[in-house]
Structures are given as C-alpha cells and as structure tokens.
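*Asks:* Structures are listed in the sections that come next.
What follows draws every value from the coordinates through simple rules; no lab data is involved. This one's a predicted model, so the numbers in the text were calculated from it and none came from an experiment. Cβ atoms are built from the backbone, for glycine too; each structure is taken alone.
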Structure P
Amino acid sequence: MNGKLRNMTSLYLKNGDSLLLLYRIGSRVIVPSYTGSAGGHFEKDELNDAETCVLRELYEETGLTEQDIANLSLRYITLRLKNGEIRQNYYFFADLSDKNKIVVSNEGKLKWFSINDLLEQPPNMPFSAQYVIAHYVRYGKDNDKLYAGIATQDGAEFTEMEEF
C-alpha cells in the first residue's frame, strides 16, 4: 500500500421527499453515473475543511451559493480502497431553500428522484454512493446522525459516529 489518498465531497440537495442527483459525464474518477448534485476533489487549502470544499463545488457546478441552501449537514463519510488509493468521501445533505428554483449544472444532467424510488429502482451510481443513499433512505433521513462506512466488495457497513 502506497498511502495515496483521494479526498472528495458530494452534496445531495433535498426538496421535500426528493433528492437531486447529477448524471455526471466526463469525470476522471467515475464512469458516467448519478451522484450528488455537486461534488469533487479537495483543493490543497481545503484538506481540513470538507464543508468549504462542498460549498465551492456547489457554486462551481450549479451556481448555487450557501444562501440558496438550508440545513447543510455532513451525514456520511466513506472509505474505499480503489486503484491503490484510499478514497475518502464526505457526503453532505441540504435543503434547497427556494423549492421552485430551477437548478442547472455544467457537469451533467440534474434530475429529481423520489426518495422511495431510489430504493425500488436505484439509478446507476458510484459504488460507495449507492450504499450511502440506500442507508440514508432507510435510516438516515429520519435523524441527524453522522455515519462512517467502509466499502468492501460486498457493500458497505455503516456505524454511527459518536463524539467521546
């Protein structure tokens, strides 16, 4: 193991019982698939601040600012070993403040999904993200806990993080 790290963020915007997902095209890391509405790699000055990274990505990819969202919260952190890298992902969720606002992205196509549909007919998503969303729909949407997950070939196991 060479100790290479890849730190990334992803933001899922909520509007009632729907989540906004981005069909991401042209990523260097993932094949075309649905992921958070905004997200990407940390810049060097963001390495200890995932929230700053996700807000920058939100603005760069959608034109939305912190004032356009409410209840921004880090809810999931995952680790996965892929191509010799440890990939650490920080998953944020937030409410879209203006429920009627049209959101567009320069990174791909945005689409609102019913939370229930995400379990019944999940779209093509990156490996860790699909397990984050499944856990969120089943358990996480009804609380404000922070979960950590380790991805394995068989899926992802999540544990509630507690401060001590």
Structure Q
Amino acid sequence: MNLEKLIRDVPNFPKEGIIFKDITTLLKNAEGLKETINLLYEHSKDKQITKVAGIESRGFIIGGALANKLNAGFVPIRKPNKLPAEKIYATYELEYGTDKIEIHKDAIEKGDRVLLHDDLLATGGTMEAAVKLIEQLGGEVVQISFIIELKFLNGIEKLKNYDLVSLIKYE
C-alpha cells in the first residue's frame, strides 16, 4: 500500500505559507492505519523497548498502538498545563513559532528503553526537546519514529545521533 497517497495537504495551515501534512486521512483508512503500525513495529520489535512516549497529540495515536504491540508502557508528552502531577518541561522552536512540552517526573524510570514517536518530523525542535526530557529522567532513547519526515527542513540534523525511522519522506 502506498501510504503517501493517504496523506492530505492542507495549504496555509496553521498559518500562511505552511503546507500542513494531514494524517487524519491515513488514520481513517483501516488498511493504511494497520500498515503504518505494522511497519513501525517491524523497525522497533527487537529493541527491548520498555516505554513508548508519544508527543501530543497525533503522536498519541500511533504511539499508543505501538506500546500495546511492543508490550510496553505508554507515556504522553503534552503541551503545558495538561498533566496533573509533578512534571518537568522543555521549550523548543517550531517552523512557525515557539512552544513548550511537559512530562510527568515519574513517567520514565532510570534504565527505561524508550521509543519516542510523533507523526511528523519538521525542524526537529519538538523531538529534540522530548529527547532531553526522557534523558533528564534517566531513560535511554533507543529509537525515534515518525510517519512523515519533511527532509527539506533538515530536522534530522538535531537527531542524527539516534536511530531514526520515517515511513514517508518529502524532499
């Protein structure tokens, strides 16, 4: 199945000049969703992953499914003021502004082998911040996965020391 054909382009979202790669059209396709999960699982199944951390919000969808398939726990990494317990945070830059993400202090234990997942790699800022949070809590990032990578934004440079998986790459 050609997963790229299931991705919708939305021009000028979230602001003028951005072409948003919308995965909701992939997610609503049962075969496309299943293939996405299975392909990512094949890349991570032998890595002894103990936790999958997904970045809000689209990273939760596939991240949760991967955690289940890998028999691992799932950890949400969220935008500010959405996690109820004690947390740490990191700030980062997007291609269209700045933001912050948070994780519960007790979400990762020293020695956890973590798969970090998000739907899309653009500038790499969000994932770089997530890596810092995992490592600050004592976890080891053993793999980072994305459905989509926007190669022209060169986000991979911020993550070049990690095992990176992207299913669809846009030049």
Structure R
Amino acid sequence: MIDLKEKIRNISDFPVKGIQFKDITTLLKDKEAFKYSIDEITKYCSKYQIDYIAGIEARGFIIGAPVAYQLGIGFLPIRKPEKLPSVVERVSYQLEYGENILEIHKDAINNGDKIMVIDDLLATGGTTAAVFKLIERLGGKVIGASFIIELEFLNPREKLEGYDVFSLVQYS
C-alpha cells in the first residue's frame, strides 16, 4: 500500500486567498502512486454494473479515462462552458470560492444508463451534486462517485446523501 498523502502537495492561497489547494500533480508524476490510485478506483467501480464513467474537467479526465479503459466502458467528459461542439445540457453550481457552470452533450446519455462520476477531489460536494443533477436530468442513473481526495472537514457527503461515495485519501 502506498501512502498517497505523502504524494500530494499543499499549495497555500490557491486559487484564492485562504484556500489550501491539494495538488495531485506530484502524485500523477509518481508512476507507482498514479497506478495505485487508478487501480484502487477501478477496483471500487468494478463492484457495480456501470455503463459509463463521467469525468469532471479537468483532473477528472486524468483519473476517469484510464478507469473507463480498464473497465472496458465508455467515458463521458463533463466540461466547462463552451468547450463541447454539439448541443449541450448545462448546470450552474457553487464552488467554495465562487460559481461555475458545467456542460455535457445532450445525446451523451440514454435513459437508464448507469454512470459513475470521477474527479480528483471532493470538497464541499457542490460540483459533484451538480453533475448528479445534470446526469439525472438527461435520464441517467448515478451509481456513485469516486475521488482521490476527500476533504471531510467540509462535510461533502451531506450534499451527496443517498449516493455511494468512495475516496482514497481523507483530510479531517
């Protein structure tokens, strides 16, 4: 077992003053830590019958795409505004330091598709809850969400109640 906390760098006051940013680029460059993270999240996801992995831009792409590949299923990119070329469904949500919008192609999900959401970090749960709404609005069934990092002290699971949530590293 690898101690992933040793591989994650803290950056003070990023992206705004007062935030302690958990930087996974140091974990990603470590081949053993990166492989371990992907393998563990894949193991968790393999317990479920899922049709797609939905990765949240941008670090959710880095984690989600290799998990989808290992599971032999498709990958759905959840993007920031005006990055997708076709007709989109969008949702706005609150960050711990502002507001943003996420989009997905309207034809990405069929009614009843089972989807696991993946991102690098679970902070307040606001982004993930917004993605759940986006998926469900298009008729998809959210199976759960997987993360490398969870900031437990922000109580993110309160916003995700009723869904299965998995994280590799927790900060209390």
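*Asks:* To test your reading of the models, identify which of P, Q, R gives 2.1 for distance in nm of label points 7 Å out along Cα→Cβ at positions 4 and 140 when calculated.
*Replies:* Label of the originating structure: R.
*Asks:* If distance in nm of label points 7 Å out along Cα→Cβ at positions 68 and 108 is calculated from each of P, Q, R, which structure is the one that comes out at 0.8?
*Replies:* Numbers: P: 1.8; Q: 2.5; R: 0.8.
Structure of origin is R.
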